[in-house]
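See the structures that follow.
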Structure I
Amino acid sequence: MGKAFLKVASIYFTIGVLAGITMAIIHDFRLASVHAHINMLGWVSMAIFGLIYHFFRKQPTRSW
């Protein structure tokens with residue numbers, strides 16, 4: 001589950017970086033809030049979820 005969140009985070013990271021580079025090239029920053037939300041809510045949140053799931057996954061319990 002953690003790896004899936006990290007893969008989604010890398011997609012959000014790519015989209016956020018490309019949006020930022022595009023805005024910088026054309027000097028049109030009207031969508032800066034969209035760029036910030038993609039980075040913070042998409043990339044950062046998904047990366048944190050992925051790391052938490054990876055490092056703190058539930059250990060299987062023994063029934064005996």
Structure II
Amino acid sequence: MIAQTPVRAKALCLDTPTELLEREPEPGEWPAAYGIGHLFDVDVVCGFRWRLVATEDDPVYPRR
């Protein structure tokens with residue numbers, strides 16, 4: 001499913017005008033493009049966490 005995220009996002013947005021993707025639905029709300037970008041950011045973060053869990057004997061996620 002994760003590998004399909006970029007493919008599906010592209011398919012969903014292919015025929016959508018850029019102006020529509022970048023427009024705030026309401027003042028202060030995220031445009032669709034921001035939500036889609038967030039999906040990709042989350043994918044990177046989750047990948048890091050999964051690698052950490054898969055490769056460490058006692059995985060500890062770094063705190064701030």
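Worth a mention:
- For semi-axes √(5λ) of the Cα gyration tensor in Å computed as 36, 9, 5, the structure of I, II it came from: I
- Which entry (I, II) yields the derived value -21000 for helix-only ellipticity at 222 nm (-39500 (n - 2.57) for each DSSP H run of 4 or more, over all residues; to 500): I
- For distance in nm of label points 7 Å out along Cα→Cβ at positions 9 and 33 computed as 1.3, the structure of I, II it came from: II
- Identity of the structure behind 22 (criterion: relative contact order in percent (Cα under 8 Å, 6 or more apart), calculated), options I, II: II
Each value in this text was obtained by applying a stated rule to the coordinates, not by laboratory testing. What you see is a predicted model; the values in this text were computed from it and never measured. Cβ atoms are built from the backbone, for glycine too; each structure is taken alone.
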